[in-house]
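Take a look at these structures.
None of the figures in this text is laboratory data; all of them are computed from the coordinates on show. Every value quoted in this text rests on a predicted model; they were computed, and no experiment measured them. Cβ atoms are built from the backbone, for glycine too; each structure is taken alone.
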Structure 1
Amino acid sequence: MPSKLLQRIETLSRPLVDKLGLRPDWYLTVLGALIGAVTALGAIGFATALYSVEHWAGQTRTRWPLWTLPLIPMLGALITGALVFFFASEAKGHGVPQVLHALVRKKGHIPTRIGFVKVIASICTVGSGGSAGAEGPIIQIGSTTGSAIGRRLGANKEHMGTLVACGAAAGIASIFNAPIAGVFFALEILLRDFSLRTFTPIVIAAVFATALTQVYYGQNDAIFAAELFERAYVFTPGELPGYVVLGLLCAFVAVGFTQLLHAMEDFFERLRIHPIVLPVFGALLIGLLGIAYLLMTHAAGQTPRFFGNGYETISALLEPRTYHEGGEIRATVLLLALLLVCKAMATTFTLGSGGSGGVFAPSLFLGATVGGAFGMALERLGLIDDTTSPASYALVGMAAVVAGTTFAPLTAILLLFELTREPRVLAPIMLAAIVSTMVARRLMPDSIYTARLRQKGILIGSGRDLTLLRRVPVMSAQVTPLPSEPVYASDPLSKLITLHAHHNVPDFVVVNHEGQYMGMVTGADMRTALIDREAIPLLLVAELVRTDIPTVHPDEALDTVLDKFARFDVSSLCLVHDREPDRPMGLITRSNVMSRYQRALEES
């Protein structure tokens, strides 16, 4: 069977592995390469189809009258709504929260259908004019690829998270031609683990994806390559205050955008509209906003600049002549402020109503507009010298807004460096990204990816410790056996006192006469009952049993088990059988879970 393939390969290769001194999980590197290659092929197909739909939609819009502007986005939204409703509800939105949910609660299991639906839904949404990016879909496509390959080849469940992260890193590397940013996205946002055992296969996946993508396109150019400086430029201490203030502004933009997105999601959820029609309503609002924008800017016959991923506008804002001579657009502070507001509203209309796409590209767009406008204001006040231009502030703003929305400054810094290949602004990018992250974290507790998960009771956390807890299954902890004699609700309480004396069990599992779990009697409740010794002969187990205490499944990781201990304030939980979730098989104690966690720390 395919699930035994890796076991057979490990058995055959063990002598060579031992001779070379490789780790037992060496095969993850090979799987990383495979996932990177498959994800690259998916990214190429996705990008090609997306470009074709965008081209068709753009050509069609120029031939139709202005009042028909909402029709094409509404058509794309209708197809998206139907796909999501009938085949995969997880495919709506910007994708990364769903991947995080799969990593934290489903051991990296992502159904393959989600990847296929996400591809088509995102092409329909973004290609038809919906305001979203391509990175969210490709992250979910890559993550689905990693999950599918891992399941198909029978990888250990503790390694599934790494394989999912390999796919996400490969997707970012392929779609943005940014392998370093892809690696750090997977480590900083998804896994929050920078250990060597996870770093190596993720790097391999990103490298293979980048190589195949570059071979296919025959080039290795930056997506937003621009000549920011006409003369020699040196970053000076006098520019520090300007970039600090820009970081602050971008933090406020990032927080406002994040909160607006979540407010719009709540708004659309409250509407009594069928889920298939809901994205269509969002697309109608985008179209009406586009008409208003074109009328205000006297640009009838064109496509609104905030439609789609907005890459053309971003590229224009990174050209110095945009702010002086008037290149593709004639930038003014008022126009950039208008674009900022329209892009934020259009993106929240798209994703809040159930459209499919990412938030990276909108964040880059918002950063470019606020940075460009801030740079123009400084230029008019004579606060920047003639060796630079507002375009450099637009570039720095892009990184700062991404950092402020994602709480991932390393990813933002490296992404902008790889997107532009402009090293001379690297120091300002680092400064503004850190300032934006610090201020945004102060203003809101969760990033744009984790806020919704917190509402569902899923805390992502951070650091190496939490990563270990998620990787270690509860079955690897010591299991305390149950007493040979079952405890029923109809038994007298004195029976538990006798069992405690003979078996030294702190808590007792109560079952029905079919042996199915009913609840538990905790040691704390028994001690409370012992205060009135005269009433003990009259008490039954049914009077002390707690039916609200959940059970523990063998596949659960230590982090979810510790969460149950904390929420129900007990020292033991009932471990049930894998195939019979109502059949008790032992007790998991808090002390044994902590001992297993300590061993995992030592092993790592």
Structure 2
Amino acid sequence: MNQSPNDPQNSSKDKAGMQLLLQLLPFISPYRKMVFGAVIALIFTAGVSLALGQGIRILIDQGFSAADPALLNQAMLFLGVITLSLAGGTFIRFYLVSWLGERVSNDIRMAVFKHILTLHPHYFEENRSGEINARLTTDTTLLQSIIGSSISMALRNSLTFIGGLAMMLITNLKLALIVLASVPVIIVPMLMYGRRVRSLSRQSQDTVAEVGTYAGEIVQNIKVVQGFTRESEETQAFGEEVEKAFTVAKRRILQRSLLIIVAMTLVFSGLSIMLWVGAKDVIQGVITAGELSAFVFYAILVAMAVATISEVYGELQRAAGATERLMDLLSSKPQIKAPAETQSLPNGALPLRFSDVSFAYPSRPDESALDKLDFTIAAGETVAIVGPSGAGKTTVFEMLQRFYDPQQGHISIADIPITELDPQHLRRHLGVVPQQSTLFSSDVWHNIRYGNPKATDDQVYLAAQQANAHPFIEALPAGYNSYLGEQGVRLSGGQRQRITIARAMLKNPSILLLDEATSALDAESEAKVTAALQALMQGRTTLIIAHRLATVMYADRILLMDKGKIIAQGKHEELLASSDLYQRLCKLQFDHEN
């Protein structure tokens, strides 16, 4: 929910002002040499720009007024040298600051993406993916423009402003005091409107992110939208989101426009008064025409510098808003961390244990997903977990992968609490085949090799053959080089699942987690993949979330869960004889397979 500019929280943020941009210094500091070179180029070009005023004075007083061709040629030569120097310095400055903008924005983008990958799943329950993507792309692109252009313009014009004022004081004190009198009148509205611009910029970026999120969700679910003929309604809803963004943008543009017009009006009003006084002094012979021309040149430089700074100030306020959003994301602390001293799991089949584990999802703190769950699985044992929807089966898998930590109890593998393991080390020993397969927008090689990036082509072929995926892969237009589309959209559900199974096989894990891994396969493919999975389970500990009779029949043991607890366990026949709930589940879910 966006906050109004008058909210206390926004007021406190406004007090921080441009200090937010100082948080970018750690990303800029590694490139000190480039920064130093850019600063030198800035100072040089500012100095050359100021020298141009003296060239104009010499040209008028010694060239035009003296009517001496030799002096005119010297003045023109002086102006030519200054022009070439200015062009060369500008080239170096532009290249260096543009390089810095590209480099630093990419570094920030990498830092944000790397940090995102460490965040716990609960963060993504509270923050939509579209908004995160907007921060990763739109906000970093804005910073690229700011660092590579706006900051350079602000520094260059600040130097020009200071140097121009100094030269004005040296050239003519009386006229300079007239210009200086307008400076405080200009600064006050810049600061006042600048704060409003930053507040509205933050709101504008938030609304743009919401537009992107909404559009991404609709595109991702386009079949559902078209299937329910909701195109017109979604178009209208998207239009409303766009209008919200436009409304905030209009307010931001209005404030920026007011900022610019107020600054320009005050500046050029001061210039007009100065010109009137200066022209009278030339007529009276107090100053020369060259001195007045040089002074006017410096005054215009100062005026343009102030106008540019007022405009850039608004851009810097936008950058402050983008920086705030990015730093908010970077400051989010991952809840799952590696301990200071870690242990290592041995290779091969591993035993695991849940000891009085209780857990409630952060988004549903009053609803227990697991309630003092306690069970042990021996090394190499195959255990099926069954139960009604909401029993906690999937939560067991998520806890075992340490996507969450229990509020009570602990989980151990090979008698080592998983909180004493590096999460990445733990997950390398786990192979997961989810019920809903997840593929990446790449080719078959990438999707299967995701389980083991170092696998050879022959190992990929073998895994695909074991998962009964090789025949249909070979039939694709480019075989293993075929692009599968977003989320593997070019494959059927069964084909996607077999790619996922091949990926898990290639990983060669110590513990297999199968969330009804054969649910999307036809009967013939299921028989082949089931045989492959049974071979893969040899010598490994396997947990299976099961909904189908064919899956539980070959399990060493079945755990029956309900409301986050184990209420019964044993073989299929034993549970049929002893558990009413198991009998009911069999009747609802398994009878059609008998």
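Using the calculated result 1.06 for Rg/Rh (Cα atoms, Kirkwood Rh), pick out the matching structure from 1, 2. Traced to structure 1. If FRET efficiency 1/(1 + (r/R0)^6) of positions 144 and 304 (r between Cβ atoms, R0 = 25 Å, to 0.05) is computed to be 0.50, which of 1, 2 is the source? Comparing all candidates, it corresponds to 2.
Of structures 1, 2, the largest value of distance in nm of label points 7 Å out along Cα→Cβ at positions 56 and 296 belongs to 1.
A value of 10.4 was derived for distance in nm of label points 7 Å out along Cα→Cβ at positions 80 and 576; which structure in 1, 2 was it taken from? Considering all the candidates, the number was obtained from 2.
Among candidates 1, 2, the computation of FRET efficiency 1/(1 + (r/R0)^6) of positions 136 and 560 (r between Cβ atoms, R0 = 35 Å, to 0.05) that gave 0.20 used structure 2.
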